[in-house]
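Take a look at the structures below.
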Structure I
Amino acid sequence: MELSLQTMSTEPGGVISVSEKIFAVPYNESLIHQAVTAYLAGSHAGTRAQKSRAQVKGSGRKPWRQKGTGRARAGSVKSPLWRGGGITFAAKPSMTGQKLNKKMYRGALCSILSELVRQARLLVIEQMSLEQPKTQNLVAQLKTLQLKNVLIVTETREANLNLAARNLHQVEVKEIKTLNPVNLIGYEKVLMTVGALKRLEEKFA
């Protein structure tokens, strides 16, 4: 199949041939949902931790005798009722990641990319770069392309492009190797360079 090339002018940019195994895959909502859920779950650090009464530093000795002092009975200075004591239901480090094999993950990405093509939300451009890391220059280019809410996918890291996009909350720049399903479905348009597209086809070949 063929996709149209975008240009920075009104003149047509020609077409580029792409693999139907990546850009003409049926929409699989359940697989995409599973991939997105697994990706988000894997991004959680899961490192929260609190100390229970068994882990709090302190003596196990009874602070005072049970009766006759006029004070409430107490069995340990590590009690959750005391300041500096342990937490009643202490949080422990936990892994929230979900298993998703490589074939399913790639299938989900191909399904998303194919749906973007069908909805005319995937645009391909020969090259996307900036001579200077200035936001106004990037805004001018996006205005020419009539883009506002967009994910820009490049073959390699473009330092100037990354710096220019940092102040735009509706614009994000990603290398092809860090592309993920959450980014792909989170923007109105996806602008991908030809180099990134070729790298994607090599990766999924």
Structure II
Amino acid sequence: MKKQSELKNLVEQTKKREKIKKERVDIKWIITIIIVAFVISFGLSFVANATIPNLSLVFGIIITLVFILIGILFDIIGVAVTGADEAVFHSMASRKVKGASTAVKLKKNADKTSSFCCDVIGDICGVISGAAGTTICAILVTKYHTDLLLTGLILTAIISSLTIGGKALGKSFAINKSDIILYEFSKFVSNFYH
């Protein structure tokens, strides 16, 4: 009986939080993030499509790895923001520690910050690294006469496993070091608008 009442209580609390969150849906933010995602995606895709096909195999691989690493890095930041302790940064902000007030703002908007880092930047990097993989595949097929299907499958598997494995490793790191990661990121970001 006790377990059922605890479950019922938990369900009621969750419904209350969901109702509050539904009331707070920020249409302006959703439209902004769609536009920002479009602009960033368009810009990065344009640069990638203009440069990657003209690169050598080695530089194509390096560019692909860079986009994978950027995606992993922003995923780490997005997870760290959601897991960080806001009270720590309020204390630091009261002592005027550089980046602490930025960390408070990012933490107060953790859902938006995480969405931007993980979804916008992370997903765009995933798409671009996939496109770069296609270019690498084309280079391998034309220059080295490898099998198109096999080469494509292997490259897709390598890029996917590096991305997924890197993000999995990064998530546990981000959860364990969330305050430090948020502080360092906030310190970096505060250089651009303070």
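Coordinate-derived values only; no laboratory data. What you see is a predicted model; the values in this text were computed from it and never measured. Cβ atoms are built from the backbone, for glycine too; each structure is taken alone.
Listing for the model above:
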item: Structure from which 3.4 was derived, distance in nm of label points 7 Å out along Cα→Cβ at positions 147 and 171, options I, II; result: II
item: Comparison of I, II - label where mean count of other Cβ atoms within 10 Å over residues 35-42 is highest; result: I
item: If Rg/Rh (Cα atoms, Kirkwood Rh) is computed and equals 1.29, the structure in I, II; result: I
item: Parent structure of the calculated result 31, given that relative contact order in percent (Cα under 8 Å, 6 or more apart) is the read-out and I, II the choices; result: II
item: helix-only ellipticity at 222 nm (-39500 (n - 2.57) for each DSSP H run of 4 or more, over all residues; to 500) derived as -29000 - corresponding label from I, II; result: II
item: Of the structures I, II, the one that 3, 13, 14, 12, 9, 8, 7, 7, 7, 6, 5, 4, 3, 2, 0, 0 was derived from, the read-out being P(r) over Cα pairs in 5 Å bins from 0, in percent, for residues 27-106 alone; result: I
